[in-house]
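These are the structures, in structure tokens.
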Structure I
Amino acid sequence: MPVTLVTAGHLRHDAYFWLKERDNPQVTAYLKKENSYADAMMHDTKELQAALFDEITSRIKQDDRSVPFFHNGYWYYTRYEKEGEYAIECRRKGAMSAEEEILLDENELSQQYAYFDVNNIEISPDNRLMSYGVDTAGNHLYTVFVRRLETGEILARIDGTGGPTAWANDNRTLFYCSKDPQTLRTDRLMKYRTDSGETTEIYSETDERFDLGVYRSKSGEMIFLEAASNTATEFSCLPSDSPDGCFTVIQPREENLEYHLSHYKDKFYIITNDQAKNFRLMEASLSQPSKEHWKEVIPHRDDVLLEEAELFDDYIALSERKNGLLRLRIISLHDKGEYCLDFAAEEEVYTAELSDNPAFDTRMLRIEYSSLTTPYTIFDFDMLTHEKIILKQQEVVGGYRPEEYVSRRIYAEAKDTVIPISMVYRKDTPIDGKTPLLLYGYGAYGYNVDPVFSISRISLLNRGFVYAIAHVRGSQYLGREWYDNGKMLKKRNTFTDFIACAEHLIAQKYTDSEHLFAMGASAGGLLMGAVLNMRPDLFKGVIADVPFVDVVTTMSDTSIPLTAAEFEEWGNPEEEEYYQYMMSYSPYDNVTAQDYPNLLVTAGWNDAEVQYWEPAKWVAKLRELKTDNNLLLLHTNMDAGHEGASGRFESFREVAFEYAFLIQLNNSKNNTV
């Protein structure tokens, strides 16, 4: 039924608030009717969907295996069998020629579930026990299992956790974090003893902005407890040899102080924004770890964002971002000499990241490289000789020639800055002002949509589409300032940046409004909703996946999962200034009587990050007010959550559905599929 909401002293009428009633059979019936309607309207694309699905999945190597890495006496790797949806986790003792030991066959475990995800596999120091988290709903609420590897016996089942675990060196104490069942906030640190079955609460986080995480340091000598909000962190540590001891706070939390911790020998290495907007690297002794004792290793740089550090006996490898592009800086601990491993000379846009590097006593750095045209490539880099050894490149079955495609970066002028755009298309695609173009955007939480390879995207490119990423503010693509200028009371910059990118692509004759499509997910779905209200004339069609569109209502209800922690990203609507600002862009609250482009909206029944009712309410209000006859489709996955379907093949059915929506719209002269 309609309700009147009271927020910050204002009254708002919400005719579709009843869709929030999860246990109401009328709600599930409503969503299923929307699904049936979407399927009916997409009926003529059934053959295209099937062709796309077969096309995409046929490119996937069926019997594949990851590059092994060595840790604590074993080589670990993941492999897939023909037609297997899920991974088989394996190891071999001492050498890859040794007998294979299957740790976990996810295909067997997943058989009775419509959704299945395994997370955070951890092996005890004596290599005899394994802990792993399982999510069978898609809501990121994990059940942790403890298995004896010699017999396969399940020693423990721990429900309601956040997933990550950490073993102490006694091989019988496991630390994990539990979740509040209502808010799904990871709020308590727990200790489980495998010998007695005893569970003990170690710490409870009372600040609703903070989530907890626990992990074992690379050195294996420390257990770290991290309390993190969107703007602050606090680390505590416990020697792994003393599981019954007390955690010691490294640096007490302060407003707007972020730091990330690594341990090596007698030091902590700290990446922090303390007096350093783009972060700097510090070191501190184990005996005096608080920030007044931090010593600078790498200073702050205005034009370089420091993202990650990997420690070795003789080197430190840093992941940095300059002008949007990732690069790796290698520092010798002997002579303090340094150099950058920069790929800009090879490709105009790319992604290079640190991969699995569990050992200290090596000069080989494992790196993962990808671009919009280059499949994922794993290689070892010798930090002394600078030699690169390619270990594996993602195989595209059936043939793929990267030289047939071109990627580049262009810039769109906004009112006060320029916005980078990464793009890719086939070299034989005519760029004539009417080329179909899909513009993707996100722009929140400092998250960067980097230009990486996609095996499914080939199907769009081969049909003449240009794919482009708008690196709008709200990400950290151009540094921390880029993020700060796209959040809180500057959030509207994200939307106007995206509009500027769309206008630039049209002005430069890459496409026109009859062939321009847009796409975003989650907070990127908020971007889609806001942009549609502001400039619906720019696009032929839009896909909004699990969109965060009912901003004010959600941010006013702290009982909804994750809401309280979000105040530092969007603001608190109980404060008048933030309420008015959020109301100015909230997609649901700004739907008006105007023409909208064709729109496909998705939702997940078990979604804990964006509740299903947000997209459902948005679509209902659009149906009520929009003045056009364009398509408006809502599809809710009743078995999954925020990420959609699980499985390495099955998940592409949703991709095929979305691609069919775009392709048929592009091919049609009117707005039908």
Structure II
Amino acid sequence: MKRTLILLIIAVILVSCAKEPVPPIAKVLPDTTFIHGVILVDNYSWLKDKTRTNPEVLDYINAENKYTKQKMRHTKSFQKKLYKEIISRMKDTDLSVPVKKDNYYYYSRREKDKQYNIYCRKKGSLDAKEEIYLDVNKLAKGYNYYSIYYKSISTNHRYLAYGLDTTGSEKYSLVIKDLEKGEYLEDTISPIGDITWANDNKTFFYTLEDETGRSHKVYRHILGTDEKEDELIFTEEDEKFWCWTRKTKNRKYIIMASGSKTTTERWFLKADDPFGEFKLIEPRENGHKYYILPHEDKFYIITNDNAKNNKLVVTSILHPSKEYWREVIPHRDSVYIGVDIFEDHLVISELSGGLEKLRIMEIDSEESHYVDFPEPIYTFYTWSGTEFDSPILRYTYESLVTPYSIIDYNMKTREKEIMKQKEVVGGYEPAEYISERFFAKANDGTEIPISLVHKKDLFQKNGENPLYLTAYGAYGDRFDPYFSSARLSLLNRGVIYAIAHVRGGGEMGKTWYDQGKMLNKKNTFTDFIACTEFLISEKYTNKDKLIIDGGSAGGLLIGAVTNMQPDLFHGVIADVPFVDIINTMLDPTLSAVVSEYEEWGNPTDKEYFDYILSYSPYDNIEAKDYPNILVLAGFYDPRVNYWESAKWIAKLRATKTDDNLLLLQTNMKAGHGGSSGRYDYLKEVALTYSFIFDILGIEE
């Protein structure tokens, strides 16, 4: 009898536990805004809490997290398996390639089971004794989040300055360490944007941020003095502009700059004369962006003056203004250029047709050659930390199938040396995978590039393949094809991974960007839909096996296309998505909003208000069926605040007509980039992948 009763109690508990979890329902508290003759009704504006302390808001966010955990409980073992699988490919104990700076070699180490980097250096040679100058693992003990930003070492290599954030809010406080004594100095400033040392090793310049996170003031600080004694050098009054400081590659000058998304202005000061006066190079002119590359007694200048894709000019340092500029590399309509400088060479990146080439030019002779790359689809980045007087250019190379590699290229002899290639532990054969590039035709006839990778033996062109399509499409930023060992967990289960290089990004140059911003923003969305329809028509997948993904401004894209054509996708992953764009852009007190007017338009102007409102994901939710949706947010995110995701989910849940999954996971200990620790971050990846496999029916 007793045994029967126990079994009955257990059965009741199991049945109770098996009940379908009930989704949180956000209360409706209408808030109205009257603008341009339109009444905006926002039922969930109460979720916007800038203090992040409102108990009701916290209860709702925690309830959503609990619901997500309950709905994904059946995938818990799969998540653990995926996490172990992903970290099993990582080299737990690893060493970066040392970078030579004067008589020191700087590098970082990672050790097994440790979340953060250990920063080290050796003096004189690589055989010298190791000095650990910053062990972030020790510093991060007791913190849920720990991020170090903008490490800057003084010219004599004695002092290390960096910004520290322990919440994810991106409000960085200055920390200075005396590496010779191993002690931390009392000098502290907050919130800082950047730090640049003068050559006297006791003076540095820094930018200070306002309440919106905009770097708007430049100060000069002397070690050991009170912050109150710091001299204000410059104040940027235009709220669209941010200011910053940098030391030039030859370490002879400190550049002070201010810029918006369309316009820049720059000053220079000899780094040996920190108490001198900054000299203006060229006054700001709306739409003019330029960059400075000092060389001996000359300034090489990259400029878009009558050159949408940039041109390179040169002038005497004594006469830096535009009237004295002499053209070195002319503008080309089809090639967007960027330039770096060494003592004897110019390093020129040339972007054309969606691919970037690397060109080396001798400064004296102006003779040039191209560096060859072994694959038709690839990504490279030149390394800015190499020494000015060296003939060695260090760059990184990778593709969708080739792991991240660091390569030293001798610009004189044209010899390459692979210094390191990221190791995939357990074995990896690139030949088992294939990467391809296609072009989908947009509504206006524009050809949109698509980069794609899949495992050869798991692919058949029959329309039955699961496919993961991602994109960004904003700020002129490129979404370059890159290698991911974590992604192998998708590819090895038959999922195709694809990138839609939509307009608004920078993959095809400045015009490509312009065609996907401001009053052209909808091109970004229709381009993505065109890529989706192309992949379906070409039998790579079908709408019941298609997963789409985007983060931040890419999350805006994902939110917009989900409203426009929800029946085209089976699953949606939106990572810190910018989905409440009209309400955010109407609040200039939020981070970066005013500067964003040059990306989306200012909604106080009726033309831009009407256009933004017509695609804003939050404002265009309708009573119809939506796909399965997973939304990821960071509670302390200052760029895309947590309430955008919370409001979007609340309105979707109250409006949509289907029973598909609708999940919100808010990281209560992080900001825009997710968890700061490398292992914690991969747990978030495992959750995302398990969501994909679950809705696709791919079992553990």
task = State the single structure among I, II that was used to calculate percent of Cα pairs over 24 Å apart, for residues 68-267 alone, giving 44.
result = I
ask   = Given a computed value of 161 for volume of the Cα convex hull per residue in Å³, which structure among I, II does it belong to?
value = I
task = Consider the structures I, II: one of them gives 2.1 for distance in nm of label points 7 Å out along Cα→Cβ at positions 220 and 252 as calculated from the coordinates. Say which.
result = II
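Only the coordinates and a few stated rules stand behind these numbers; no lab work does. The structure displayed is predicted, hence computed values, not measured ones. Cβ atoms are built from the backbone, for glycine too; each structure is taken alone.
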